[in-house]
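Each value in this text was obtained by applying a stated rule to the coordinates, not by laboratory testing. Please read all numbers here as calculations on a predicted model, not as lab measurements. Cβ atoms are built from the backbone, for glycine too; each structure is taken alone.
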Structure P
Amino acid sequence: MKNTLMRSALCLLLLLALMAGLVYGANGVAAPIVAENERLAAEAAAAAEKALLGDSVMLYDRADPAASTLTVTADTVQSVYRDESKQSYLLRLSTFEGYTKDVPIELTLVVDFEGKIVSLAVESSGETKELSEDFLPSFAGQDSTLAGVELVAGVTFSSSAIRNAVNDGFNALIENGLFAAAEKSDEQLLRELLAVVYPGLVNKAGVVQGEELAGAGSVTSGYKAANGSGFAWFVGGEKELLAVSTTLGGVKLYDAAGEDVTASADAALLDEIRSLSEANAEDFSAETEKNLAKMLEEGAALTAAEIPGLCSTVVGAYTVETAEGTLYAFAAHPYGYSNEPMELYYVLDESGAITAFRAKELILYSEYFSNYTLDEPSYKEGFLGLTAESFNGEQALIAGATMSTDAVDTATRDVFEAFGLLKG
C-alpha cells in the first residue's frame, strides 16, 4: 500500500512538472510572437499617422501651449496641424460630453483652407450606442455654420458632443484668423436660439424634444413640446421671427439677433400664434389638479395661475387657499431617461419653502433599469423646507441615475423661478 501511494505521488509530481514545462515552453514560444505583433502594430500605427500628417507642421499642442503658434481656449482641441500640400488643417479633438462622460470621444477633423470640412472620423469612443451611418458623412463639405448637420435621435448626447467638438475646432481656427466664419442664415440663428429662450423644449444637451408641426398663414413651421409646456413657431416674411407660446400663457417673439420684439409686433400676428397654439394644445389640467389634490388638505381650493414669459418645464401653476392660509402648487415635466417627460409636483408656502413633493415616477423604465440606489420616502422628505436659496442640487441626487437626477434638479429650479414670478 505504501509503495502504491509513493508511485501515485511520483506520477503526480512528474505530471505537474511536465505541465509546467509545457506552459514555460508555450510562453517561451509565444512571447516573441506577441512582442513581434506589438512591434508590427506600433509600426503600422506610426505609418498610418505619417500618411495622415504627411509633411504637416504642428501649430498647436495642448500638452505644450507655450511652444504653440496658436492660442486655443477650448479643452476639446488637443492639437492643430497645417498641411500646405493638402491645403488643409488637421485637428485632434477629444470630448467627454457624450453619454458615458468618463470615456472621451476622440476625433480627427480635417478642414480645408477655405473653411470647409474635408473629413471627420471617430478614432475611439466609449459610447454604448452606435451613431447612424450617415451622421459623420453629413459633416463633409460643411462650413463653420454646420447648417446641414442633424443630431441623431436616440444618441443625442453622443451626436451633440461630436457636433460641439467640431464647432470648437472651427472656433480655434477662426479665432486665430486662419479663415473667416461663415454667415449663418436667420433660420439657423432662430433655431439655435430655441434652447436659450425656451429651455422647457430641449433636453440637457440642448436638443429639441417635441413633435414637428406644419405652419399656417404667417407661420411656416413649429414644434410642440413633448412635455406639454407649449410651442415654438417660426414666422416667415420679410423678417423671420421665433414665437414661443407656453401653457402658462403669453406669447413672446424674438428676432434672429435674439432681441425680444413682442412689444412692437402686430396684434394680428400674436392672435394668429395664440390660435394656432390652442388648436394643437392638449388639456391635462384635470390630471394635474388630481395629483396636486393628493398633496393638500381636504377642502383646499386650487385656482390656476398664468405666468407669461415663463418658458421652462413648469406646466401648471396654482394658488391654493386653505384654512391656514395661501399655498402655491406647481407641476413640472422635465426630461428624464431616454428623454421621456417625468411628472413632478410641488407645494410651496408663502415664504417659498417646499411643504410637499410628489413624483409619478422617479425612475423611468425601472423594470429594465436597476443600477441605482433610492430610498424614495427619505428622498422626498429631503425636499421639505428647501427654498431657492437652500437648494443646491445635491438634494436631487439619485445615485446611479444621472438623468433622473438632472431632471429633478431642473424641475426644482424651474419651480422656484415660477414661484418668484408668480409672487412678483
Structure Q
Amino acid sequence: MSGTLVDLPITDHPPAYRPTTRAPLRRALGGSRHEAGLSRRTVWKLLSAWSALWALVHAPGGGYSWHFFALGGRLLTSPAPGSGGLHLYAAHPELQFGPLTLLAAVPLRHLDPWQGRVAATVLLTVLGLVVLAGLVRVREYTDRVHNSLLLLTGLLLLPVWCELATHYAHLDDALALGFAVLALLALRTGHPAATALLLAAAADSKPWALAFGVLLLALPAAQRRRSAAVFAGALALAWLPFLLADPRTLSALGQFTIHNSASSALRALGVTSPATPGWDRPAQLLLGAAVAFVAVRRGRWAAVPLAVLAARLLLDPATYPYYTAGLLVACAAVDLLTPDRRLPLWTAAAAGFYAVEQLGTVALSPGTLGTVRACYCLAVLALLVVPGGQARAVRAGPQPPPSPSRVRAPCR
C-alpha cells in the first residue's frame, strides 16, 4: 500500500509560518505556470465544460427526488397542526435528512415547483466543482497538485456527481459531502473549532455523516476535548428542538424502513429480511467509525470519509446510483491528498465500480451484482485497515513554510 494512502501531516503553523489564505486559493484555481502541459485555468475550463455536458445528459427527468426537500421546507415553515414545524420528523419519518438540509431547502420553496427544482439542480451541479476545488485547496495549503491529476480526477468524479446533483438533486448528501471537504480543510489548516462545527453540519445535513466525527481524533490531543464539546453542542442545537417538541421523533425515525434490494450488498452478506433490519443503521455508523478510527491512528485521516461511505454502501439495503457519488468524492480526497500522486487510482477504481453497477443492472443477476458490491466495499475497508507503507504518518506539529520548488507561483 506504499504511496496509495494519505500521509499528510496536520499542521498547526505558528503565525510567522502560516501561509496566507489567499495564496492557496489562487494556487487551487490558478495553478502553476511552470508545470508542463495544460495550465490550471485550462483544466478548470475543461472540467466546467465536462460537468455541464453531463448535467445536460442527466437533465431529462432531473430533480427526481427534489419533492422530498420541497415538502420538508414547506412543512418546516408552514406547518399543519401536528404534522409540521418541530413535529415534522415525527409525522414524516420518510424525510430522512437533517434539520440543516431543511433550512437550506427553505429559500427555494418560494419559487414555483419547476423553478425550485431547476435552481436546485443547477446549484448542486456547480457544487461538484466547488467540492473538487476544496480538495485541491486542502492539498495546496503547503504543496502542489499536478494539473494532470486534477484533470483526471475531475473527469472521473464529475459525471457521477451529476447523478447525485442533476438527476436526483439530493441536497442532503451534497451538503454532507461539501461540509466534510470543508472540515478536511479546517483540519489541515489548524482550526479545531471550525473542524468540529463543519463535521456537525455534515451530520446535521444527513445522519449517516455522524461517523465523520472520528476526524476529531486527528486533532492534537490538547484540542480534542473542547472540539468534541463543540461538535456535540452543534448536533444538539440542530436536533434537540425536534426531540423535545415531540418525543415520537426518535422512535419514528428509527422505525422507518426501506426495501432491501435484491442486488444490495446487504443481501449478499446473507441479510434476507425484506426491509431495513433494526440493527442496520447503527451498524453502518459503528463500522464506518471503527474503520475510520484505525485510519486516523495510522495517519490516514483524509481516508475517514472513504471508510464511512464504504461502510454505508456495504450495509445499506438500497442501491441508488447516487450513493456512489459520495464514494468518488471520498476516493478523490485520498488521491488528491496523497503526496506526489500522478494518477487517481482510488477514484478510477470507484468509477469502474460505478460503471459495473450501471452495466450490471442489465448484464448481471441481482444476486451477482450484490456480490460485486459487497466484494468491492469489503476490499476498500480492508485496504484502509491493513498496515501499509504509509501506516506511520508524519506527526502533527509546526511545519516550515512550503518551499518554492514545491508550491509554484500562480498563473498570471
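Largest in Cα Rg over 2.2 N^0.38 Å among the labelled structures P, Q is structure P. The maximum of FRET efficiency 1/(1 + (r/R0)^6) of positions 240 and 376 (r between Cβ atoms, R0 = 41 Å, to 0.05) over structures P, Q, that is, the highest value, falls on Q. Kindly point out which one of P, Q the value -11000 was derived from, the read-out being helix-only ellipticity at 222 nm (-39500 (n - 2.57) for each DSSP H run of 4 or more, over all residues; to 500). Only structure P yields this read-out. Given a computed value of 28 for relative contact order in percent (Cα under 8 Å, 6 or more apart), which structure among P, Q does it belong to? Answer for the origin of the read-out: Q. Computing distance in nm of label points 7 Å out along Cα→Cβ at positions 304 and 328 across structures P, Q gives 2.0 for structure P. Among the shown structures P, Q, from which was the value 2.6 of distance in nm of label points 7 Å out along Cα→Cβ at positions 112 and 152 calculated? This figure was derived from P. Taking FRET efficiency 1/(1 + (r/R0)^6) of positions 104 and 256 (r between Cβ atoms, R0 = 30 Å, to 0.05) as the criterion, the top-ranked structure out of P, Q is Q, with the highest value.
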